[in-house]
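Read-outs: derived from the displayed coordinates by stated rules, not from any lab. Keep in mind that this is a model prediction, so the values were computed, not measured. Cβ atoms are built from the backbone, for glycine too; each structure is taken alone.
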Structure I
Amino acid sequence: MERFQDENKWLGSFGDIINVKCPQCGSQAVVKRIFKSERYYSDSRVLECKNCYYSIKEGTVKYSATVDTYCCNNEDKIQFKSQLLNEKPNKIKLKCPICNEIKEFKPAITEVPFVLNTDNTAAREFSFNAELWYQKEFSRSIFWAYNLEHINYLERYIKADLRERNNNGSTNGTMISRLPKFVKEAKNREKLLKILEKWKK
């Protein structure tokens, strides 16, 4: 009989390095904690991909530049909104539709916190909204893990015939206490273990 005892680990115990899908090339990338703060959720993170060298720091800000003004008369406006930019432009050159001249305009700048646009049905990490690398649809839900350490912990729990809670400070904040019902059900054991084994390879 296999036995599992809750080690009072919470989800953040596995969150120092999270395997994700690179938003640029689709390969496996990582979101890493920088350890500038002692507090887990207060610390900053960086997303890095070794395949395409994509890298972005948490808290990155993009800029949107907007021009909404008159040029040659008080009837026809020049209106323009840029895509997200890495730097603030001081001037933007636009062609006036009235006089057909290219002129410089000072844009209004809006700061936009950068967050990846990803599939809303996918499981994601919280810093960049990047899709988790280890995830699979299961029983109308998503079965997922942050990394191999997380996978091994889940595997130990799912394999166990006897699952024990640790009374030394164990609360409903532990990862095991918050697992969805389909992970805890014995009827799903073999299917879930096959998924975990595939992830480990």
Structure II
Amino acid sequence: MTIAAAPVRRPPQQARARQTRERLLDVAGELLAEVGLDRISTNMIAARAGLTPPALYRYFGDKYAVLEALGRRLMERQNAVLESWIARHAPAGVVVMADRIGDLVAENAAVTRAEPGAVWILRALHASPQLVHIRLESHRHVTDRLVDAYAPYMAGIDRDALWARVRLAVELGFAADEMLYEEDRIPAGAVLADIAAMFRTSLLDLARGA
């Protein structure tokens, strides 16, 4: 059975409407952290934001549309971190990128933690059939951009093989970061450092093969 996608409204163009939409998303993120995925509703979001439900429906068709917008906003902010990192380090070559991969891991973790309700947004992207495509699209995009940055320095490596290796690293990195929202027996800094070290080793091994 095919799961219908959440109704999506085009983002508004007027500044005031954009601000209202962003406020609704901020409120929804905060409520997710308070009540969780099952209990949150459009009525609850509208009430917290000081709007009527019909006013909310101008922006989002149902609660899954709100969750989709939250997920896409978080992924866009993570992607901005990635693009900034690529611009800084890709011109210097694969060794520099390998040495600075820890910056990317740490900056991505920081922007995720700054997002209202981030852990519940991430859980929604795993748990809801209507939303899993957002996470998959985002992780593939990150992989594509990293492969674009690495490939010029790895002419001897098959691009599909490079993509597969990077895709696995991306998935492990995001999974480790999400683990830190629940696991308090391992210092966050140690986990992020280990992930960065694994990325660096994998990338340099590929470079030596090339």
_Which of I, II yields 1.00 [FRET efficiency 1/(1 + (r/R0)^6) of positions 50 and 146 (r between Cβ atoms, R0 = 41 Å, to 0.05), calculated]_ = I
*asked:* When Rg and Dmax of the Cα atoms in Å, for residues 114-153 alone is computed for each of I, II, which one produces 10.9, 33?
replied: I
*Where is Kirkwood radius over Cα pairs in Å, for residues 58-161 alone largest, in which of I, II?*
I
*Who wins on distance in nm of label points 7 Å out along Cα→Cβ at positions 42 and 74 among I, II, i.e. which is largest?*
I
*Can you tell which of I, II yields 54, 25, 17 when Cα extents along the principal axes in Å, for residues 18-105 alone is derived from it?*
II
*Here semi-axes √(5λ) of the Cα gyration tensor in Å was calculated and came to 35, 18, 15; which of the structures I, II was it taken from?*
II
_Structure (I, II) behind the derived value -4000 of helix-only ellipticity at 222 nm (-39500 (n - 2.57) for each DSSP H run of 4 or more, over all residues; to 500)_ = I
_Among I, II, considering only distance in nm of label points 7 Å out along Cα→Cβ at positions 26 and 90, which has the greatest calculated value?_
I
